[in-house]
Structure I
Amino acid sequence: MTDPTDGVLHTLFNSEQGGHEQVVLCQDRASGLKAVIAIHSTALGPSLGGTRFYPYASVEEAVTDALNLSRGMSYKNALAGLDHGGGKAVIIGDPGQLKSEDLLLAYGRFVSSLGGRYVTACDVGTYVADMDVVARECRWTTGRSPENGGAGDSSVLTAFGVFQGMRASAQHQWGDPSLRGRTVGIAGVGKVGNHLVEHLLQDGAEVVITDVRDESVALITDRHPQVRVAADTAALIRTEGLDVYAPCALGGALSDETVPVLTATVVCGAANNQLAHQGVEKDLADRGILYAPDYVVNAGGVIQVADELNGFDFERCRAKAAKIFDTTLSIFARAKEDGIPPAAAADRIAEHRMAESRRR
């Protein structure tokens with residue numbers, strides 16, 4: 001009989017996803033905790049990335065997600081100009097059923113055992129209140145509430161950074177950073193998508209939204225009845241006259257199935273790992289669709305939690321997040337100069353920074 005650990009070990013060491021410095025499998029039977037902590041790189045400093053709580057179908061699926069997300073954090077932190085490497089943790093299970101104080105405390109002890117090599121924060125399925133609990137066992141915890149010495153919800157600056165990336169995309173594509181009169185479709189209007197809607201409406205854009213949760217949609221349309229609603233993501237990406245598509249839910253939004261039918265000419269959203277596989281970025285370029293690399297434009301949140309380690313200042317963080325506009329434009333310029341897609345240009349810039357740090 002095949003040992004199920006073989007698949008996990010193959011995932012850890014295969015050439016496509018390899019290169020991680022450390023991967024820790026965590027289990028606390030008393031609380032039901034099963035988690036994976038992946039440290040991709042500490043070349044620029046302690047690894048930093050959120051904790052995702054999700055009902056993965058298998059341990060191998062959880063490991064794969066942790067590896068992909070932590071690698072993405074290395075690149076995100078490098079391009080955000082932070083002195084942090086990339087790390088990520090995933091907790092396996094339905095947070096609505098499994099999450100408890102004991103589980104979060106057990107998780108905090110595992111993070112603490114790494115001695116600062118990994119700094120954790122919120123992600124899908126975890127919130128500020130959860131980080132307050134984790135911090136009781138681990139001082140390397142960010143994303144805490146202001147009353148517990150933290151900066152609070154990072155979705156505000158994440159959305160602001162995505163909006164800056166979208167403005168840069170508009171500048172590159174149409175010669176004007178304003179989204180006024182442009183139609184923007186947002187798939188996923190949770191914490192980040194909700195704030196992004198506000199930025200776009202203030203800038204004069206027309207907004208179309210969709211979300212699997214009716215209550216999230218209603219929260220926006222009750223305030224802004226002019227916002228249109230698409231039945232689902234498949235309908236949204238086919239919307240006639242769509243200028244910008246903003247994936248703001250889970251990853252893999254840009255695939256062999258979605259790219260050929262996408263009506264927008266710009267993709268800029270908050271979701272992590274939007275490209276379903278390598279090669280999709282070329283498919284986008286071949287169709288004349290400008291892709292703003294996700295880990296560049298959604299870095300506002302990590303800028304905030306990194307600042308929390310040094311005494312949080314919102315205006316300082318907002319100023320750093322505003323630079324996402326310039327960073328995104330520089331990536332588009334590098335892509336044009338090198339004749340490569342923006343995703344490849346962003347990777348080159350991030351890899352150069354990490355390599356220079358290793359040499360020093």
Structure II
Amino acid sequence: MVRIAINGYGRIGRCFLRALRASPWRDALQVVAINEPADLDSMAYLTRFDSTHGVFPGEVTVHDGGLSIDGQAIRVFHADTPEGVAWAEAGVDLLVEASGRYSTRAELERFVAAGCPRVLLSHPGHSAADVDRTIVYGMNHALLRGDERLVSAASCTTNAIVPVLALLDEAFGIEHALMTTLHSVMNDQPLIDGYHHADLLRTRSAMQSLIPVSTGLARGVQRLLPELAGRIEAKAIRVPVVNVSAIDLVATLRRDADRGAVQALLRDAAAGPGAGRMAYTDEPHASIDFNHSPHSAIVDGGQIRLVGGRLLNLLVWFDNEWGFANRMVELAGHWARRMDAPGAG
């Protein structure tokens with residue numbers, strides 16, 4: 001049994017706990033500690049009731065200064081720094097860093113020094129060199145040896161688009177690509193205009209406008225697919241929905257294709273090697289249809305467009321919370337298994 005701690009019990013932290021409970025990995029991974037500044041009663045309440053993913057399908061209580069999930073005790077800390085938690089005393093084998101506050105190697109090594117032998121990030125490292133591996137589960141998880149200390153699960157958008165780009169590049173070649181993420185609102189946006197952020201666009205009401213924001217998606221893709229370096233770019237627009245996002249991909253192909261061939265490529269991948277992580281649909285859909293989808297990407301076959309055989313447009317849906325949380329659980333489980341492999345640290 002690998003003992004898991006969660007640092008930051010927000011959207012992804014809580015989804016990770018829920019996804020683990022519903023996962024085949026639930027007997028191999030056990031959440032034993034959570035560090036979250038919020039008060040304990042609020043933590044219990046938001047574990048039980050979630051406006052996006054529904055009522056927790058189990059028992060959640062406050063017990064002995066911590067949480068009890070289906071009778072399993074979880075220690076709760078309220079520290080503001082990595083050093084403020086007794087990680088070693090809690091017997092932590094792997095920390096899920098879901099606060100988003102730590103992304104450089106120097107920052108992350110503070111958790112290791114404080115008693116967490118391994119750290120799994122729910123976001124990209126500040127640079128590729130700040131983590132030992134950046135993994136999109138289902139794409140490159142075989143690279144894990146087990147002796148890594150700092151591993152990033154990349155981002156929800158990277159997990160959604162990298163498998164699609166890899167398939168297209170192998171089949172047709174990608175000359176250039178532009179990705180526009182239509183992303184649901186996030187906690188760094190206010191409900192009404194306010195002075196809370198240095199980025200002026202993020203001072204605007206999240207629920208009243210489409211709001212362009214910065215994105216590191218192109219850099220993230222290039223870390224996983226270096227052969228596309230210098231040939232891809234990305235932008236992002238926050239849209240006033242609480243969950244489920246989409247990536248609108250425009251790509252210039254190196255070899256001629258037709259719509260049927262693109263559809264067949266993506267449909268076959270979803271039914272075969274990508275099953276469980278990638279899906280394909282030809283039905284007419286709105287974003288709400290993919291709320292609580294465990295897939296990293298759902299290719300909308302009905303929205304595929306092709307101009308002149310080489311200018312391709314795709315729409316890829318994804319539940320930016322639940323799909324990503326499921327990949328993090330799978331990655332944690334695979335990493336835990338590799339830790340036991342011969343030669344692992």
Structure III
Amino acid sequence: MDTPVASLELEVIHQAVEKHLARFFNAKSRETTDAQLVDLRIPQTLGEFVFAGGKRLRPALCVLGWQSAGGTDGFDAVIATAASLEMFHAFALIHDDVMDQSDIRRGQPTLHRILAGRHPDRPNSDLLGVNAGILFGDLALSWTDELLYGAALTPGQRQAIAPILFAMRTEVMYGQYLDLIATGRPTTDLGHAMLIARLKTAKYTIERPLHLGAALAGADKTLLRGLTAFSIPVGEAFQLRDDLLGVYGDPDETGKSTVDDLRSGKHTVLMALALARAEPADKRLLRFLVGDPDLTEVDAARVRAVLDATGARASVERMIATRCRRAERSLATLHLPPPVTTALTAFARRAATRPS
């Protein structure tokens with residue numbers, strides 16, 4: 001039975017999504033009856049990863065998109081659709097951690113490291129963990145579709161959201177591939193770095209979840225274009241802030257290392273600007289240190305000093321502020337329900353001011 005919701009508080013959405021995901025994982029745990037499979041605790045392990053943290057931004061934006069188009073009925077179906085976005089995100093994070101060879105996610109060991117740790121007696125436990133992580137990510141992707149299939153959507157709703165879902169999945173894969181081929185070889189190519197930010201964050205994290213929810217409520221093309229005008233600048237700002245946090249953030253607050261991006265040589269706007277502006281000696285230092293898998297904290301501090309001296313950090317801060325202002329101006333032209341405008345405005349401001 002549908003649960004009427006009169007509040008747009010993100011906590012209400014968060015709790016509804018959490019309950020839906022918990023029911024799903026509990027059902028998956030109960031349907032496994034083979035003793036050997038029960039001992040492997042596959043649904044429990046994936047569920048523990050999903051519930052280990054995360055802000056549920058994509059599900060929240062999906063619901064806000066639905067309400068931006070006047071959605072009122074069918075809240076449970078919208079929550080089921082929103083929950084599928086979180087399952088898809090779990091898939092993306094698991095595979096991203098494997099590709100980045102990351103050890104920490106949300107302040108805890110990454111899933112492939114957890115899986116490797118379960119088999120310390122194996123001489124190839126690290127490789128086993130990587131391979132198992134790929135499988136767990138594939139399982140999360142499969143369960144994404146199962147969650148969607150179980151949502152009580154009308155045929156018209158399914159038809160409306162299909163092209164958005166297909167586009168979202170394609171865009172994030174393209175963005176990840178661009179990220180992969182650039183990682184380890186950061187350049188002065190600002191356009192390449194911005195395209196990665198647009199595909200992996202602006203479209204995947206902001207635009208498509210809003211579009212998905214709006215389409216469920218029958219949004220027209222004008223509204224979808226308006227939501228894009230908000231989503232792209234705020235999503236770019238969100239990624240630019242994430243890039244800063246990846247180098248300057250407090251690991252206790254972000255749950256991620258401040259040397260991983262430097263060790264992997266991630267191609268970001270921050271690094272592209274620094275490389276373009278650095279004096280020859282500093283440019284050689286960046287080329288030598290960034291991408292070194294054995295980079296020390298002392299060397300990371302030397303890199304940060306160059307990023308500061310070139311003004312790259314300050315420039316990224318200005319880019320963030322400019323994009324958030326542009327996103328807020330776009331909201332004024334949409335004439336959304338006031339609570340939706342308030343929630344999206346708060347989101348844009350948070351993207352600009354997250355602790356760094």
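At-a-glance table
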read-out: Answer label among I, II, III for the case where semi-axes √(5λ) of the Cα gyration tensor in Å, calculated from the coordinates, equals 34, 23, 19; value: II
read-out: For FRET efficiency 1/(1 + (r/R0)^6) of positions 43 and 187 (r between Cβ atoms, R0 = 41 Å, to 0.05) computed as 0.45, the structure of I, II, III it came from; value: III
read-out: Structure responsible for 2.9, with distance in nm of label points 7 Å out along Cα→Cβ at positions 243 and 323 calculated and labels I, II, III on offer; value: I
read-out: Winner on distance in nm of label points 7 Å out along Cα→Cβ at positions 27 and 219 once structures I, II, III are ranked, highest first; value: II
read-out: Origin of the derived value -23500 (helix-only ellipticity at 222 nm (-39500 (n - 2.57) for each DSSP H run of 4 or more, over all residues; to 500); candidates I, II, III); value: III
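Quick note: the coordinates plus some simple rules give every number you see, no bench work behind them. Source: prediction; values computed, not measured. Cβ atoms are built from the backbone, for glycine too; each structure is taken alone.
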